[in-house]
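The structures come next, written out as structure tokens.
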Structure I
Amino acid sequence: MSSGNVAELSARWGPRYRWLLLLSLMVGTMASIMSSTIVNVAIPDMSREFSLGQERAQWVSSGFMVAMTVSMLTTPWLLGRFGYRRIYVGTMLLLMAGGISGGVAGYFPLVLLARVAEGLAAGVVQPIPAIVILRAFEPNQQGRASGIFGMGAVLAPAIGPSIGGVLVDWFGWRSIFFMVVPFCIASLWLAFKFVPDTAPGDVAAARGKRLDWVGLALATTGTLCFLNGLVEFHSGGSAAWQLLAGAIAALVAFIIWQRWQIAHGGEPLMDLRLFGFRTFTMGSIVAFIYGTALFGSTYLLPVYMQLGLKLSPSYVGTILMPAGFVLAFTMGFVGRLADRQATHVLVSIGLALLAVSFGLMFTVPASHPITLLVIWAIVGRIGLGFILPSLNLGSMRALDHHLIPHGSSTINFLRMLGGATGVSLCGIVLEWRISAHGDSLANAMTSPGRIAAFGEAFWLLAFLCGLALIAAWQLRPVEDSEEAAQ
């Protein structure tokens, strides 16, 4: 095990150290991303085993998303309090424990608890790479580093569904929980060699810092009220409006409390001075809407293939694999472009391609659907390849150096809040439209009405991407005098 700050590790490993550090973070991020998406392939089998309705089954995905979303806000405090290495190692251990526990659980509440543990770990670790890229790499290398990191990060979810589908067919849904274990073990070995034990800024961890527990409680309460309010609103429950009102009240209280913390020299959970930068504000809007569309489709697409088109889990994974490799290649290419081309152009191209891929899903025939499915999936993944390396960098490059950790956690929080919203929203809209077409997912056979309902859910995602385009165009760079960091 090596120890020390970035300067000591750089002296030991030379110019390649920053890339070795990026590789170490990439492996752990691959594990966290894989755990967030691969379980979707197994939702139909899990639903049958535990006799779950669609609304309860979707909490396997949305419960993970809620935990990941809220825990992202704690990353700046955790890094400042304990340092990079301790936090990274701790999250990998928690992620591995969640994977093993979910694989052996015999009751659905235990599976859900394991998913929440995985989500907490994934939420803390995912903002870290963007912080390192913006701090450890020169501005003319940041796009390239982001693209290379993204290539590795997307290979896991590209390959994961294919392997996961085969595992579900051969060994059952439990086997997919164990896929994160080897990645976690590898990331732990790399962490003890290359991840520094210092905090952001290469300073010693400050043990005196206190977590903003009030802000965290308000953020958690607001998120849970909002997502449960969506579910209740769809089912016609009387508590829907109360829950949504509670979410609004929590949001207002959260903003007031964060402003009070800043005014009195405290450590806010979310530094609202970030939104004094126009590019960051517009990037945050894009991140939320884009997260809704992205994670909503990640939930919707495997369910569509299995319950709408009646394809096997292994077949679903095989269909998605070519699109994943195209995504990895596109990210490497666009990462280099991000150092030279305007962010708003790259992000807008990506959102337009993503909207086209969603909007044309209704053209996929129920008989012989493979060709068009692969084409539209590839178009969508090319769009993602334009967005992913560009959005975070373009949104945060204008930030003051000390705001970068808060910026990374905040923009990831908003993206994942959108993602949790998208998973819930797609499940709600899907059941609503299937019922409107006179069908039910409980029926073993598909129907034209079910296919139409899936198409309408995809149109919703296309519309959301169109909305994000409006904000994306506002990512145009502005003069420094116009950037008011309050």
Structure II
Amino acid sequence: MKDFDSLVDLDACSQAELVRRKEVKPIELVEAAIGRIERVNPTLNAVVTPLYDHARRQASGPLPQGPFTGVPFLLKDFLAEMAGVRFTEGTAFLRDFISPEDSELVRRYKKAGLIIVGKTNTPEMAIGATTEPRLFGPTHNPWATDRTPGGSSGGAGAAVASRMVPMAHGNDAGGSIRIPASCCGVFGLKPTRARNPLGPHFGDIMSGLVAEHALTLSVRDSAALLDATAGPDLGDPYGAPAPQRPFVQELAVKPGSLRIAYSCRTPLGTPLHPDCLAAVKDAANLLAELGHRVEESFPSFEAEPFWQSFTTVLAAGFAWALADWGRRTGRVPTEEFFEPFVWAFTQRGRGVSAPEYLLALQDLQRWSRQIARFFVDYDIWLTPTLGEPPVPLGTFQFKGDDPFSLRRRLAVFSPYTYISNATGQPAMSVPLYWNEEGLPIGTHFVGRFGEEATLFRLAAQLEEARPWRNRRPSVCA
């Protein structure tokens, strides 16, 4: 295959099929991806750790026969570790840390045949809804380079949107897959709690808030990748309900007439930008045209205490993360190594007692049951992914006051995504709408616990009804 520019809009499944048919070699896919990264990364700053020599060696040798054999892939520089490679989590404290072993998820990526060509940018310790770490500098949105690509998987979102690679790893503790998917106009699914493993270091993280998966150009890439990675690891404390069939097979199953509730207000009563309102109403109209039963409704729960409890668990969790890294490295995490917001937020977390943490967790679990009752009457909850279009870089700069006040500002930007982290439900951001400025506005869908299948069926129907891969950002490989 000579015209490697034609690979730009191919998803990972299509690229893998070319390898299976011997129409292209893995090394050719890797070289093409490296070329694309080198063309646009100086503008976007999405890839912070190139692994080109490693990728070339891997592509030139025998590869596992998996669903993505030979396809280039990017790892987020957070949580999922790769043996022998720098792992920073966006912080100067880990600037020189080299991972001693692969995470279980990375082992499964490699077994699927993926070739890791680099690592993507993330905010320090993956805290926040934008990707502007002091260590590496900001990642720019490929649709408008003065805007945020979202966070914390912002480097992954920018890389996929600009076609560096067809899909990239991400993780999500409060929206960190779905926020950049919305900002960058790609597909992003947060799976059900415990669908993907977190070993060998962790059984769960922050009592189940954190989920691993990816941002993708296509729905089928997300489904096929989840098939390749899902399932408990030995010794995991619990697992997600087993799917009835491979997720990729769900794409051929019609979703039927789903009962869909859509919401035009936010849990905390914060304002919704008119573009985000327009996007959710447009999606509701499209769903009705597709035969779904759509009505406006909202789950009943105590939103303010819910947010306070979630933020308490999150702050304690990041204080734990610094303690964990102190133990792993044998060094004391001190203030000079961290950005002011991260240090202030983790200091607040250190002030949370064990009983306070467990009370906050108990309250989240109680309200999660209330939200689960909403899904007795509805199959899907539809909202905007975000409360605003992608904001200018620098919007979330910490001014040195209470870190919870910046968290409140972040809740205006992302008013819905954290809820499904607390409940453990699967949720996805689908790129169905662009505003008059040409900026993507994601649409958010939440399904029942364990029912990614319903989301994948609906996403495949929406992708067919309103395809998005023909849209390219202004910065594109």
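Each value in this text was obtained by applying a stated rule to the coordinates, not by laboratory testing. Small disclaimer: the values here were computed from a predicted structure and weren't measured. Cβ atoms are built from the backbone, for glycine too; each structure is taken alone.
Comparing distance in nm of label points 7 Å out along Cα→Cβ at positions 294 and 334 across structures I, II, the highest figure is found for II.
Work out which structure the value 2.8 belongs to, where distance in nm of label points 7 Å out along Cα→Cβ at positions 22 and 110 was derived from one of I, II. Corresponding structure: II. Looking across I, II, the calculation of helix-only ellipticity at 222 nm (-39500 (n - 2.57) for each DSSP H run of 4 or more, over all residues; to 500) that yields -12000 traces back to II. A value of 30, 28, 21 was derived for semi-axes √(5λ) of the Cα gyration tensor in Å; which structure in I, II was it taken from? Answer by label: II. Matching task: 24 is the computed value of relative contact order in percent (Cα under 8 Å, 6 or more apart). Pick the structure from I, II. Working through the options, I get structure I. Looking at distance in nm of label points 7 Å out along Cα→Cβ at positions 230 and 326 over structures I, II, structure II comes out largest. Work out the source of 2.4 here, i.e. which of I, II gives that when distance in nm of label points 7 Å out along Cα→Cβ at positions 94 and 414 is computed. The correct label is I.
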